[in-house]
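I've put the structures underneath this note.
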Structure 1
């Protein structure tokens, strides 16, 4: 596994970021409609006076992300009065009914997603509910000091809820038939991406692996060598059946579709998943429709169109990422939190909720009065992102940035994929790596993809904001053993004496072997996270002061800083 960091001192002076590039795929109308989303067209939208002209992005039309402090009665009343007067809308705060089902407790999380509903004043012509229209009205009023109890700085913290996408190469719609790649002069007509796809147009290729699962040390061995077992949170599609991961399919009716065996390398937290579901359900009931709910921890459905039967673009994404950790740092446990739909879509609000849930668990682990090191999470791996409409000012994305900053302050490493559009436009949350973090604080680590020969992959985003690179092209990893799509292999009948036998070509979407060759910065990010986790374990063996059992945030920051510094020094 090849990984390396990029020092700002080593950057090419001619290298520059280009936020003028498109970088946003023209998504199919069916996909946008399914998730209640729209593409922001800068030439056809209102712009508030004194605020930057937006760039293209994809956002959910009926929701905004609002910090909890602005959901209090006084500021929210002013916001809703202005919205009702200007555009005939109001924001509805969510009050989900969380269900405690396990030993917990999971700290309560105030949703940052708020739903926009129509509320025209008497004589006012109702406008279509649209988040950008509402946000523009708030920005315009803030610029004119027309919002009592709400400042311009407050309004800067209110943002669109972006529709995020996974960081893998996919055959449809991100690459195949998409202007982002298929119709772009930068890619189309060259070998830049063609070599990463199978003949079927899918970048997932079933393969066979003749290896046993790497040895996984016991809890006792981890406690003796490292202080405890390391934990990496993977916020993704969830997982499905695979023996290397300890996830098995349940055949009995009336049971959840999957379960984990004792000492599985993957752990799911049903309480976290219920909070994510309940928050989404509360938004749906408040008027956020259409909205697809994250109904449980397991990856699915296999296809969004049963009549066609093609495997969804991101199905197996979380299983493949978990397999990278299983191979590269087998001592680690993957805390799998499902936020990504199997059609490769993530709602930004669901990601923020999941980050707050992980941070809440870490807070319990680091409690001064009664620390729980067994609840600690050492790293978060993120393989999804979006292009921001206002990248000049990251305060427009401060809700997501605030959630990530909270984890970094707790000593949790955050590693994010740089994206696969082959552009320099900043891709968030990876682009939070720029500017560099102050001394003494952990940085966001943004990761581009390397080819097997260690060159930078043609599909990978690039720019000064990409701070590390890792293997991410043609990666062999785990894939669910219970996936067999509708595509059929070529077959040939031939005579052999009195017998007729059928020989098949490769079935491009039959993954019952349990392994796949796949490409994308989605796999570079966990590879880098695994590399750093392994460095953390090596340091724990060599220095008792860096054991993972140290319970405080200062201990965690010291461990993570040491791991990052050691890897950087090894390269130099």
Structure 2
């Protein structure tokens, strides 16, 4: 029977999977352990982690959960959802790096849980377990759930929105399902602004256009949905704008539209900005190792989503595959024409791809998938051999890179990582060639999980380069309240926020702050609405402080690697350099008062 204009799009639900058992509980608990292991064992990476952890800290110390503050001044470039989660974690566990990263690790686990649940509904219990393993050990998901960035949070909310959309499309008359979809879209805006809502609007339009049922848009609870969407975002928006006139315009224009055309001020993010070809390659890396299955998964999704003429699969499954396919493609294709594409913008593609890959994986035992299964097995096996061999020659080649050469332990770590990944791929490929896909995914998941646990030690190796923790610890005698810390500036104010984080609090409980030079070429600070931040100083103010009676610690930009063509903005003479070996690319200078204090402490 052909559906009328007001009948549900998805009319054939997939069979319900069996109730979750002990194996599911053990698997999900193990994933939770892997995702939270070691998250407090290394310093905050700057500038991004210093930014998010610092804002959450000041929400707690100030008691102001409306206006985000960083380094003692309003910081108005992001919506508050992740800030609120970090601040809540601080309230429960104290202000420390474990508490800072815990919310995002839990969000990452929730993404695994949602992928497990949706895959079970579509393809059965075994597919749910495969999806949980695939997502948990995907390179991008593990990496970005172990450091503070919004994109992992946005990725989970987008998958939740997609799931809510799928449920709503099965029964368009259900008001509750549509309101859940609009509420999830509102959460995506509270996480990272309009981009999440734009992705879901494009997905909904794309699914209906593909099914030639755009007329159904006229029948679906729009007024109630808009009311719920507004209820999610409006209270904070109104309070923020009242407290900081012009803040919303700044966020929408400067942080979204101008960023899209690469006109955002200040012009930062050059380190993580990539070309179109590299952006696609990065997306493949984030989905690794399962991106080796792209041809098989793409063919599977295409075949199973074709229901109009050939009835290849139940319509509920078919449309879920269509929604998930949009979820994979949109984060990649949407940003390709934009010059401001950053390496983590494609992260939301990882979650829906893991669900699609799990569907192919469980059906790969069938005879009609023999060719694809064999080619996937050989890809994994040969890829494993190549990666394993890199453990012998890659360290020598990487030693030519100054950043790697400055951390000798990284060379040993990279070799061990290559050996472990190579073994994981080879084991998975062999079992897949033996037509044992479930044993293959179990062994690969186990090997990759052990590799990721080992990988935690690698995060700590970057402390001296990307975190100020070791620098502050090495200068402990100079961290008293009477000591003024000044930084040359960086591409983002989050670098100063990271230093302030490890300096701790004043005796009255206020968060410590770091002064920032505002006239360093190429390191211009943001210009938020309202009064200029009190932490900004110019060269004249620096000279007065430097010659005064208070101890001054001055740090250069941690991201500088070229000291000839990019000379530092230094204080006046006398310069007393006391750069500790833990400072990475920073250089540390003391004025006379601070030097006297330093010498007394030694």
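Can you say which of 1, 2 returns 3.0 when distance in nm of label points 7 Å out along Cα→Cβ at positions 108 and 476 is computed?
2
For structures 1, 2, calculate distance in nm of label points 7 Å out along Cα→Cβ at positions 76 and 548 and state which one comes out highest.
With respect to distance in nm of label points 7 Å out along Cα→Cβ at positions 76 and 548, the highest-scoring structure among 1, 2 is 1.
Of the structures labelled 1, 2, which one yields 4.0 when distance in nm of label points 7 Å out along Cα→Cβ at positions 428 and 516 is computed from its coordinates?
Among 1, 2, the structure yielding 4.0 for distance in nm of label points 7 Å out along Cα→Cβ at positions 428 and 516 is 2.
For the read-out distance in nm of label points 7 Å out along Cα→Cβ at positions 36 and 60, a value of 0.7 was computed from one structure; give its label from 1, 2.
Details: 1: 0.7; 2: 1.6.
Structure 1 accounts for this read-out.
Using mean projected area of the Cα convex hull in nm² as the calculated read-out, with 28.4 as its value, let me know the right label among 1, 2.
Derived from the structure labelled 2.
If FRET efficiency 1/(1 + (r/R0)^6) of positions 324 and 356 (r between Cβ atoms, R0 = 25 Å, to 0.05) is calculated from each of 1, 2, which structure is the one that comes out at 0.50? Write out the running numbers ahead of the final one.
On the way: 1: 0.50; 2: 1.00.
The value was obtained from structure 1.
Kindly point out which one of 1, 2 the value 0.8 was derived from, the read-out being distance in nm of label points 7 Å out along Cα→Cβ at positions 196 and 524.
Answer for the origin of the read-out: 1.
Taking Rg and Dmax of the Cα atoms in Å, for residues 220-507 alone from the coordinates of each of 1, 2, which one would give 24.4, 76?
2
-8000 is what came out when helix-only ellipticity at 222 nm (-39500 (n - 2.57) for each DSSP H run of 4 or more, over all residues; to 500) was calculated for one structure; which of 1, 2 is it? Mind dumping the intermediate values first?
Working: 1: -8000; 2: -18500.
Clearly, the read-out refers to 1.
Comparing distance in nm of label points 7 Å out along Cα→Cβ at positions 228 and 316 across 1, 2, which is largest?
When distance in nm of label points 7 Å out along Cα→Cβ at positions 228 and 316 is calculated for 1, 2, structure 1 comes out on top.
Every read-out reported here was derived from the displayed coordinates using simple, explicitly stated rules and does not represent laboratory data. Nothing here was measured: the structure is a model prediction, and the numbers come from that model. Cβ atoms are built from the backbone, for glycine too; each structure is taken alone.
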